[in-house]
Structure P
């Protein structure tokens, strides 16, 4: 197997409205789908960021129930030439970057 990239990443969030505000309003990701109390999906380039309400997703029968908790991590990739500019933009929005 030689994967080209991760197509989608899934996070479990208790506050979908806050996820909507942060990923859409602050970071500028477009919304693909939003179902209040259930999920919100964002477009990130050619990838998708899935945010599920864990209290809802753990009860699902179709698709199969899924759930995650604990410290989760994912990262956005930007063009090397834009790295410092994007880093400054993120910091200017009050978002901490840990390296």
Structure Q
């Protein structure tokens, strides 16, 4: 099952994002037996100039596993986010697994 993780940064936390970004990238690249990271990237301000959050799509067995993965993200541990949602997601168009 796929899950979308949407996280919005706390205002004024760009320094936390910058300092934690290498660890966040490593977390996503490290193989996880319970989760497959599918895609993701930063959410941007309306003018496209600043990162203001994150969007990740993962594959996991259940919501509990997806939430545990989201909680382990170095960004989350560094208290970067004001809010985080983890929701089941149905991958429609553009799914590389479906051709």
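Observations
- When helix-only ellipticity at 222 nm (-39500 (n - 2.57) for each DSSP H run of 4 or more, over all residues; to 500) is computed across structures P, Q, the figure -9000 traces back to Q.
- Among P, Q, structure where mean count of other Cβ atoms within 10 Å over residues 9-16 as derived comes to 15.6: P
- Comparison across structures P, Q (criterion: relative contact order in percent (Cα under 8 Å, 6 or more apart)) gives the highest value for Q.
- Value 2, 13, 24, 24, 19, 11, 5, 1, 0, calculated as P(r) over Cα pairs in 5 Å bins from 0, in percent, assigned to which of P, Q: Q
Any read-out appearing in this document is the output of simple, stated calculations on the displayed coordinates, not a laboratory observation. Everything numeric in this text was worked out from a predicted model, so none of it was measured. Cβ atoms are built from the backbone, for glycine too; each structure is taken alone.
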